[in-house]
Structure I
């Protein structure tokens, strides 16, 4: 992976700071998240403090700083989902996978993130796994969803 990161940075031969977000996005697409090593290399390349790079990247919620599982579960906690008891879904996922927000299972299969909105209020509560959406979810559905995902691995 490190060589891919080096290649991305080397393509930016003029180290123009206006390219920073594009570079971070490209690195995240390859690495899956922005590691400490990535931020350090990027800061050296752009001649910026690591705190500045992190500060810029952390402003945008699509940048991740921890490794995600093969199946990244996002639980909506928007108003409609919250009123539809998304907290019960969250608790069931935490119980079954033994992880919490921002964590990844030891086997690297699952990670979980709580988000403000998944833009599916009319069919709440909603979770997404990678790019697949599950609507009108009940806590009792979670075990089956997780078992099906494990079977896919």
Structure II
């Protein structure tokens, strides 16, 4: 399979607007904010998810490197254009809205990984993406539990 096709399929999940880098920054932002306003347990859960999202970023970055692309934080590697912007993070503050934004983001991540699996046939890529998608499904479950506890 054409490596460029694989790179283009993986790039949005890496550092695109709704990709892993956004998820990491959003969960860290929310965790810090929640911890600072007395919601320490909720903060810990979100920060734990952030760490898992960091692993996803590393896994996708490693795949990009394997296919000859530097893991630059751009939605269109290998070109150093359209660099990642932290304006992609949803900085909503009320806790219920945070959870709603996170649930929406996890649903989009699952859809993104499903799209990758439908168009990429490389066995190693599919194995990595399948594992990441399962993590995202678990994150969605955790967030829905947090939301139902409101």
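From which structure (I, II) was distance in nm of label points 7 Å out along Cα→Cβ at positions 47 and 135 calculated, if the value obtained is 1.8?
Details: I: 5.3; II: 1.8.
This value belongs to structure II.
A value of -25000 was derived for helix-only ellipticity at 222 nm (-39500 (n - 2.57) for each DSSP H run of 4 or more, over all residues; to 500); which structure in I, II was it taken from? Mind dumping the intermediate values first?
Values: I: -13500; II: -25000.
Here the read-out was taken from II.
When mean count of other Cβ atoms within 10 Å over residues 55-62 is calculated, the result is 18.1; to which of the structures I, II does this value belong? Write down the numbers at each step before the final one.
On the way: I: 12.0; II: 18.1.
Computing mean count of other Cβ atoms within 10 Å over residues 55-62 on every structure in I, II gives 18.1 only for II.
Could you tell me which structure in I, II was used to calculate distance in nm of label points 7 Å out along Cα→Cβ at positions 7 and 63 as 2.3? All intermediate terms of the calculation are to be shown ahead of the outcome.
Details: I: 2.3; II: 1.5.
So the calculation was done on I.
Comparing relative contact order in percent (Cα under 8 Å, 6 or more apart) across I, II, which structure shows the greatest value?
Details: I: 19; II: 27.
The structure with the largest value is II.
Given a value of 0.99 for Rg/Rh (Cα atoms, Kirkwood Rh), calculated from one of I, II, which structure does it belong to?
Numbers: I: 1.06; II: 0.99.
Source structure: II.
No lab work stands behind these numbers, since they all come straight from the coordinates. Computed from a predicted structure; not experimentally measured. Cβ atoms are built from the backbone, for glycine too; each structure is taken alone.
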